[in-house]
Structure P
């Protein structure tokens, strides 16, 4: 049985109830049902949203800013060189 429990943060919350006469197969049954639900949603083209968060820094010292910029610069130059190597 499926029950609509309410609206969540970017979600519709449902609760699925099912029973098994055999306790020793409960975990396998739970896995099978979960995988089956995920497969049915995927086949129906329904995507599960995952929350995303933006981090806004109000202040930090100059050495942190330099460190971030330096790492970003290295990452960008590494990405560029790997793209050049892939094209060559």
Structure Q
């Protein structure tokens, strides 16, 4: 499981960004031309939620990328065990 953790985090990050895009399209959508204050408030709320999902997905992806990079560098620096 440790071996696949960075890949799992990167995949989860991409999925979260995709979910954020889907949420943005389905709930926030295109802003209205002449909205009432209630419509503007609802649009702003959904746009903020979509933005939060985007940022969370990007952060999770970057954490996975960083974890993979650290594992790769650590693996290259460790001496290989020589068998008998």
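Here Rg and Dmax of the Cα atoms in Å was calculated and came to 20.4, 78; which of the structures P, Q was it taken from?
The read-out comes from structure Q.
When relative contact order in percent (Cα under 8 Å, 6 or more apart) is compared over structures P, Q, which one is greatest?
Across P, Q, relative contact order in percent (Cα under 8 Å, 6 or more apart) peaks for Q.
Here mean count of other Cβ atoms within 10 Å over residues 40-47 has been calculated and equals 9.0, so which of P, Q was it run on?
Label of the originating structure: P.
As an exercise: helix-only ellipticity at 222 nm (-39500 (n - 2.57) for each DSSP H run of 4 or more, over all residues; to 500), calculated from one structure in P, Q, equals -26000. Which structure is it?
Answer by label: Q.
Determine which structure produced the value 4.2 for distance in nm of label points 7 Å out along Cα→Cβ at positions 16 and 72, calculated from the coordinates; the candidates are P, Q.
Of the options listed, only P reproduces it.
For distance in nm of label points 7 Å out along Cα→Cβ at positions 8 and 48, the calculated result is 3.3, so let me know which of P, Q that is.
Working through the options, I get structure Q.
The numbers here are math on the coordinates, done by the rules we state, and not lab data. Just so we're clear, the structure is a prediction, and the values are computed from it rather than from any experiment. Cβ atoms are built from the backbone, for glycine too; each structure is taken alone.
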